[in-house]
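Student: Structures given as structure tokens follow.
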Structure 1
Amino acid sequence: MNKINVFLDDYRKCPDGYQLAETIDDCLVLMSTYDIGLLSLDHDLLCKTRNGLLLVEIMVRKQLFADNITIHSANASGGKAMYRYLKQAQEDWQMPRSIPVRLRPLPI
């Protein structure tokens with residue numbers, strides 16, 4: 001199966017080579033349907049409660065991962081919380097330690 005790259009964001013322009021997901025539900029559908037090469041995640045979305053942190057919690061619970069994960073949120077505390085959650089999941093063996101997780105905020 002071919003891999004796709006996914007960009008979760010409801011504000012920024014989707015980069016070339018990525019499939020846009022504007023909600024965590026869109027992202028979960030893509031992650032359940034396709035193998036994901038690169039996954040780039042925002043924290044702040046239109047729905048304040050269904051945000052990037054909830055997505056990473058669901059990803060770990062459902063064991064839905066990508067080959068590489070980048071958190072691009074400009075929300076410093078939200079992005080760090082997502083990053084810490086994924087790194088803790090790796091420490092707790094709930095997520096493969098081989099998956100690179102990066103925190104690289106993008107300007108809005």
Structure 2
Amino acid sequence: MARIKVHELRQKSKVDLLNQLKELKAELALLRVAKVTGGAPNKLSKIKVVRLSIAQVLTVISQKQKAALREAYKNKKFLPLDLRPKKTRAIRRRLTKHQVLFLLLLFFLIFF
């Protein structure tokens with residue numbers, strides 16, 4: 001089996017991706033059996049390709065799930081922690097632009 005192209009995976013539906021994942025895991029199990037029984041070297045070299053393909057499929061599935069969650073929480077007031085931008089702790093605790101503008105306005109009203 002040749003390596004899977006990620007752009008092709010992104011066009012597939014979740015059901016197709018799960019079916020492909022199932023097939024790849026079955027193939028990996030067969031290759032591992034061949035490894036134990038002393039299979040041909042070309043089968044042993046396919047193990048790496050299949051493992052990489054499984055990782056690619058799982059990555060695309062998780063990316064699609066995260067994109068769907070982002071879309072679901074798009075106009076909500078609060079975001080789940082794993083959907084918020086990571087940044088650094090200092091940047092996350094910094095005042096927002098609205099808070100800064102409010103403080104500046106308050107400052108000018110008091111002193112001018």
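Values quoted throughout were computed directly from the atomic coordinates according to the rules given, and no laboratory measurement underlies them. As the structure is a prediction and not an experimental result, all values here were calculated from the model. Cβ atoms are built from the backbone, for glycine too; each structure is taken alone.
Student: For relative contact order in percent (Cα under 8 Å, 6 or more apart), which structure out of 1, 2 has the highest calculated value? Display every interim value, and only then the final one.
Tutor: Working: 1: 24; 2: 28.
Checked 1, 2; max of relative contact order in percent (Cα under 8 Å, 6 or more apart) sits with 2.
Student: Using the calculated result -10500 for helix-only ellipticity at 222 nm (-39500 (n - 2.57) for each DSSP H run of 4 or more, over all residues; to 500), pick out the matching structure from 1, 2.
Tutor: For helix-only ellipticity at 222 nm (-39500 (n - 2.57) for each DSSP H run of 4 or more, over all residues; to 500), the value -10500 is produced by structure 1.
Student: Then there's this: Identify the structure, out of 1, 2, from whose coordinates Cα extents along the principal axes in Å was calculated to give 35, 33, 22.
Tutor: 1
Student: Using the calculated result 1.2 for distance in nm of label points 7 Å out along Cα→Cβ at positions 41 and 65, pick out the matching structure from 1, 2.
Tutor: Values: 1: 1.2; 2: 4.0.
The correct label is 1.
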